[in-house]
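The structures considered in this document are given below.
Values quoted throughout were computed directly from the atomic coordinates according to the rules given, and no laboratory measurement underlies them. This one's a predicted model, so the numbers in the text were calculated from it and none came from an experiment. Cβ atoms are built from the backbone, for glycine too; each structure is taken alone.
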Structure P
Amino acid sequence: MKAIQIQSHGGPEVLKVTTVPDPKPGAGEVLVRIKASAINPLDGIVRMGYFPIAKKPPVILGEEAAGVVERAGAGLKAGERVIVYGGGLGVFRDGTWAELVAVPAPSLRRLPKGIAFEDGAALPNVGITAYGALRTAELKAGEILVVLGATGGVGSAGVQIGKAMGARVIAVVSTPEKAAKIQTLGADHVVALSGAPLAEQVQQLTAGKGADAVLDPIGGEAAGKALAALGSFGRLVHLGYSAGMSLTFNSLDLIAKPSRILGFNIFMVPADRSAKDLAEVMAMAARKKYRAVVDKTFPMAQVAEATRHLEGRKGVGKVVLVI
């Protein structure tokens, strides 16, 4: 079969399509023919060798995909459409950037009707990340949620899932030019960091109350700006650092109006809780309350170009390989 297998750590140039033996399913595993597989920031971290506990090269990357069951097993029939996610794929074992993959049965979910393979491949990772973070924030119906990085994978998922949980959502984008696509996801308001100070914009939209919760998948200076936008007893959940690993806060934003900063790491979520989160996210997708935002698709042969597109933050939403 064809697969994207790295032989060494490095930049996008180490991503090559090669031919490797077809995988042989072990006990409790199901063979799936992959139709589409998403590209995630973690793929780049593993590729560069920055995830020390990951499988060493040679390794096939890819942690989420959609495809069809190649051979019946674990209660699934041959030809059934499935989502593939979890179990350390692309990190601790060979992943989904391949024509075929053998995966543990718990890593499979039926793909809801009406959802294309490309969209299905982009659903699970950002969905359960956003949902788990909002669960950690104890977001309640009727509360005001600010979502940073709303044009990214986790951010665009957070906008939709926040709405599905009953929140009033203020989506934050870098520039006004990126606002249009996010408005189609149901955000109540879209504001730009390049405009007036974020706290001022949120205050105006909330009649001076401020936000109850912030979903922060980007970090950097934006985290401090979002903290300032919280109201009393608000919660900021920090889960990513694409804009920088150093966070700058004004101490008065923590003590003048009591608030909390919470950290969230998808890899620290227990397996049973993660499975429940995924079930909730898939149910939202089946009810049309959550959909993947796919910015662009690429063929396998253009994986290096696709990776550069993602890492350059050139689009809105996810990047997907068509296998």
Structure Q
Amino acid sequence: MGTYILRRLLLVPVTLFILSFGTAMVMRLTPGDVVDYRLQNSYTPERAEALREQLGLNKGPFEAYFDWMSNAFQGDFGSSFISATPIVDEIKRRFPVTIQLVVLTVLVQAIVAIPFGALAAVRQNGLSDHSIRIISVVVLAVPSFVVAVFALKFPPIWWGWLPPLGYVPFLDDPLRNMQVYSIPVAVGALGLMATLIRLTRTEMLEVLRQDYVRTARSKGLQQMTVVRRHALRNALIPVVTVLGLSFGGALGGVVIIEQIFSLPGLGLYALNAVRQEDYLVVQTFVVFSGFMFVMVNLAVDLVYAWLNPRIRYS
């Protein structure tokens, strides 16, 4: 196991290099220029050249990338071309907003989807099973951003209640913080939650037909004991895989959720950077997101070994 973890960790720099290099080349080769955005109505060739010199944009894409990379190894990811604020400072300020949103979204998906999926499997073809399957299909058919718009538009019209907007740090006001996150988390969790319910149901049905489950039942064990100790643990292995992937999906989805619900997180920061051609911010965000995703995938592999001790990595 230790050798496997070491090998995975050694692949992290390679993965991040590919991500950052690809992002840097794409951003530099796409039409548009941050200089044009900065100058706008006051644009002149002289001012544009002076600003390009000041920002270091007169360098070739390869030279600029490797300069950025050498500074990144020292913890300096540069400054925003628009605000001149160090990117690391912005990430430190915005990271708690985004990571809370992502973690709560994944937790809600797991807490809701796994029990409902198991219930649908245990009561196959019953009223609970049909109801859960119909609801999951309806949820899958409606995009998350549409649900978000509905959540903002209709409650004030129907009940005179407006969902709380604006970020409040958890330590400053825990109750208000959870109120602010309640709707964004619910909206972000809906899509994959329905997928997880259906996946959990399918895996549980397959496991419940296995011989060792029949043996456990023949020994006189109660249904809940069979489901909890013998069936669910083995059925969760592919579900954990999807949950790990959902972390990356939630991290990508925060761009839309933060925009709609006015949360000052990394997603909103990256979205504004793309609009403004602030490519240093974009490639730093991609590297940071990639690092988090790689670490989550490694954690998922470790959970595999805990769920099924027969799994060994070499």
Structure R
Amino acid sequence: MQLQKPSPEVARIGIRAIKMVATADGEFHPLERGLMDAAQKHILGTRFDLDDLEPITPRELVDGIPEPLREQFFNGCLIAALIDGEASSAEGALLDKYAEAFGIKSPELKNLHRLVNKHLLLFRFDVARRSFLGQRVKHFVAKNGIRGISGLIQGLRNSEHPKTADRYRSLKNYAQGTLGRGYIDFIDKNGFSLPGEIGGPPEPVVFHDCLHVLAEYDTSSLEETQIGSFQAGLLNKQPMFGMFFMLAQFQLGIQVTPIAGAESNQVDPDLMLKAFVRGTFVNRDLTTDWDPWDDFDKPVVELRRAYKIVPR
């Protein structure tokens, strides 16, 4: 996705709105402060004292923020409502007012209300289908047809498919420094299984491990929050659902993916936004239609340069 840097005047108006949402439940949580500091550092380029920011009305918000930036600041408000690990009815009500004033119809806001109302099954389903996971599976099935559906089911059923597994094992023969060799070494190092092996992931998930290699993120919970944020920044379509996916899995304790269990309170706001912004620099959405097999034989350093993956 593309981020826009507002003028300092517009930035102050927007961050006042974010603080309003963050404090709507009566508390200015340290994680909310951290998020706002990170937004100033990595996106806005400002250094406003958060304690000096005065409240703002929806009308002032509309008058002060031009059309191209409204959705960006609204998304910031959505993240502020979730970063402390829960969504409150007071935060949802204020976001409703912002959305109405901006004329925004937000499926992300609809899902925030599902969290507030404990409609977690609907929340999980909608976030999964709209985030990079759903977009990836949809593209994989469209490209591979019946074989794609069969492979996906086999992966989810934890069944063995020797032909698929042998194809991935062949990556051991690729030259050092290539993505293919980097991927297989990453799998071996972490004790993971390959697609087609018992316990291996469905093939559409391979891109994620390849991004671990390309973007140099490890596999601890904190590192997974960062690669999840990086992936959200890559998305051309509905990037905030990428962030919802990551926050659900690692901050809210709500399992969205069937492959890994959920955790709570793992997110560092500064590292999260830094990784997200890093993802927005990449010149291709590698989460949806990229096939790693097209690049397995290419050197990692060349791929980073070609896709503009900046150093950490």
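Given -25500 as the derived value for helix-only ellipticity at 222 nm (-39500 (n - 2.57) for each DSSP H run of 4 or more, over all residues; to 500), which of the supplied structures P, Q, R does it correspond to? Of the options listed, only Q reproduces it. When mean count of other Cβ atoms within 10 Å over residues 74-81 is calculated, the result is 16.1; to which of the structures P, Q, R does this value belong? The structure behind it is Q. Structures P, Q, R were compared on Cα Rg over 2.2 N^0.38 Å, and the highest value belongs to Q.
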